[in-house]
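Before anything else, here is the set of structures, which you'll find just below.
Taken together, the values in this text are just the output of simple stated rules run on the coordinates, not laboratory data. For clarity, every value in this text was computed on a predicted model and none was experimentally measured. Cβ atoms are built from the backbone, for glycine too; each structure is taken alone.
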Structure P
Amino acid sequence: MRAPKILVLVLHVDAGRYRQMGDAQRRLWMEAGPLECIHYAGGGCGPPALEHPHMLRIDATEGNKWDVGPKTVAALAWALDNRDFDFVFRTNSSSYVDQDRLITHAASLPREHCYSGRIDPRYGDFASGSGYAISRDLVAALVQSGCKLDDAPDDVALARWLWLHTGVKPIDAPRIDLQLPRQLVEWRAAGRPANFHYRCRSLAIRRPFWELSCFDEIRRSLEPGGHVPLGNFSQVIA
């Protein structure tokens, strides 16, 4: 079977600390790899449009979590009309993605009726918005329904819509969390194991210093000899 076609869409705010994190993402993992990786941000006018190869402008406001759902649906609609893909992997500005390992992970997923990401049962049966894969057929169903995912935080709203309208529930996926100093210490002690998705959103240290430092260290860890297999690392959840 051929390798899955994956479009990586990165939720973004093109201002302040988020702009700094976005610049680091482009430099460290978005530009160099086999996948097309695009930030999508508000500030546009009219239909979504590519400002440059890694920036899709959406006619949307920023700064309110209730606006994220419509912004995401607009980006998915653009992708459906303009790109050939089996999966969208939606992530965010505080994440690092290893593109090659993402391809390997996606190859293990069903090509249809697939919605997969980190599930934290403490917060309900949904895949964290920090990084989830969704198959093209589900993207099409969502976009064609006209739903804007604006009735709850967007990741919760997406899971609810998929369950009610397609009967699809999330498939759990691995993720390395580097959100607290103890997690970073444990990751280093384990030999800096690799995964396709690292969540670096700071829960204790000033932003964006923490995220930028983690991005740099992850990039170095992925160089030859810089990590050990994921199986040697016990997943840490904040």
Structure Q
Amino acid sequence: MKMRTTLTTLLYFALISTTFGHALWIVTEPNAALGTSHTAKIYYGEYNQNEFEKLDKWYSDVNKFALWLMAPDGTKKQLSYTAADDHYVASFTPDQKGTYVLSVGHSAGEVSRGYVYQFNASAAVQVGKGEASPLAVSSTDLYIRTEKNPNGKSGVVKAYYKGQPAADIVVTVSGPSGWSKNFKTDKNGVAVFDVLWKGTYALEGVYTSDEKGTMQEKEYEHIWRCATTRFESGK
């Protein structure tokens, strides 16, 4: 009986671990044209393994997320979206030059093993030439963004927690070849990663904090937050 109980416990934790290895991802082209409709897709799953859940398999109420668009001038509006097979589709038409930021910040509506699981995702879309707009910072709790590195041989990721640069955020960078490595942000919220191949890099930052509260009459003691974004290398 003890062995059976232990095995059941191990299987349970394996299932939980697999479920919360998942994340929300905003997939869109990094550049858009002024006055032309631009499309974004929102997935839930493992981007680096190209494994995404069907909509009816999404955890809890994660499919009830709100999608926000921040324009280069700092104005913000909520976008509507429609359902597809394993993702949702949204679109917007840029009317300003600069950097638009699409973002999602959603805490699942249930408590599991004393944890609340929060899913954050963002994608920057550049309209016209020039550097990224200074206002291109998401309002989600945990936010990671990529920045240009002058030498062009590496990528730079900066992490923010509640609007401030965040140290000790573990960021997993997965390259287009399947290569994956963890990095930790420094006191300025910055981590530098190798850009070894041309293509899309997926970045996922994770931060867990001890915070007590109640959700739907169930107590929690921790909040697990993840944040995702993508980086295109033309190397």
Read-out helix-only ellipticity at 222 nm (-39500 (n - 2.57) for each DSSP H run of 4 or more, over all residues; to 500), computed value -2500, structure in P, Q: Q
Compute mean count of other Cβ atoms within 10 Å over residues 43-50 for each of P, Q and report the one that scores greatest. Q
The value 48, 37, 36 for Cα extents along the principal axes in Å was derived from one model only; which of P, Q is it? P
